[in-house]
Structure P
């Protein structure tokens, strides 16, 4: 969990805001692409970066504008299409074979482990298991975990408006 703390919050609910690592990554990517001048000042790790009150107000106004003029909606729709079109990637544990054959896989009997019938039909073998890809040899691209929603941007903008400045406390 990523926790943002308000430096001088004007309301109790503006003392902090929490985002999942995946949501924060997506917000950060949005800032890099849409507001690159702020991407260099908004903190991405716990290294002492502080975003001042004036900067928070300016960024909040920009994000509110983006929410109202359709920029966020267009961006999230395009991002969703891009992410959904991303192909799966090769499993880095079994190297795409679907069978974990390293020392761990051997010790745990994964090489001989019978597959669930539905998986067996898809991968065209009856045994061999990988605990990461579940015998498929492929994984979804990790970037697909970083979904951006309109609500993420709205929540971040709301926090910025009343935080009196912010500090990112939890690194990812």
Structure Q
């Protein structure tokens, strides 16, 4: 075997070992999220918010359509197991985020959401709704990362208005 082939095999083996190690330790999600945060920080894939806002203003169909109203019957379970309704926050601005610890884009946006939460204080109610099968994983993640975000698990099936086929999904409900 020539030196070139041997070096290529060593490189592939090293990448495979790193990949298997990350997968075995459960850190692959956080590593991918870290890479996504870095890519977002470069500004390469950030949308032009002003351009989007102008196109929305021009879209008459959107201006004339009625946006779905929030379903305040959503039942939430907090970290202590207490069940409450979204109704408890009616009349306040609500930032409702559907997320999961197993999905890198959710993990990638967490530092920014935590920063926003810290900046807004009590002006906005934050509801970080974990869709993990095991809510204990979500609680452990938030504790390990030292986020002060209020996390909840759905106590019942999500109302249709909050149904989404993608994660993360954020709903902003006005007061």
Structure R
């Protein structure tokens, strides 16, 4: 049986992890690279579906900075977060979000899922690993078929591909 103090600490940890996720999204939307550096642990890694991952905080932030040069305005909207604690200082999570972004002269709309590992570093929760996978994404005019087309991941300039989460028959 856990104590009230332990249960309260776990609730505080959940709230801090939820805030971490939101801080990341706001910083990404605002091109706030100082905050992006703060949300990652020094030994972190970041990868996105179909793109090579990067390791180390400086490399991850630089990779995000370069990626953002291909985008205009963005809006990340978190939908859900599920956190699992391995210990007092290590946790994992799954975060679902919708994205709206300007790229290649188009407005794109999509849904993604992040698989995360978190670590408490210098007294605060940080991302140790963050992996973004696509449910679907594409130009706004394709939204009508974005969940029914076999090739529903449609980044500009890249051949369409299947979802990272294909429908199971």
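The numbers here are math on the coordinates, done by the rules we state, and not lab data. Everything quoted here is computed from the prediction, not taken from an experiment.
When P(r) over Cα pairs in 5 Å bins from 0, in percent is computed for each of P, Q, R, which one produces 1, 7, 12, 16, 16, 14, 11, 8, 5, 3, 3, 2, 1, 0, 0? Structure of origin is Q.
For the structures shown (P, Q, R), relative contact order in percent (Cα under 8 Å, 6 or more apart) is largest in P.
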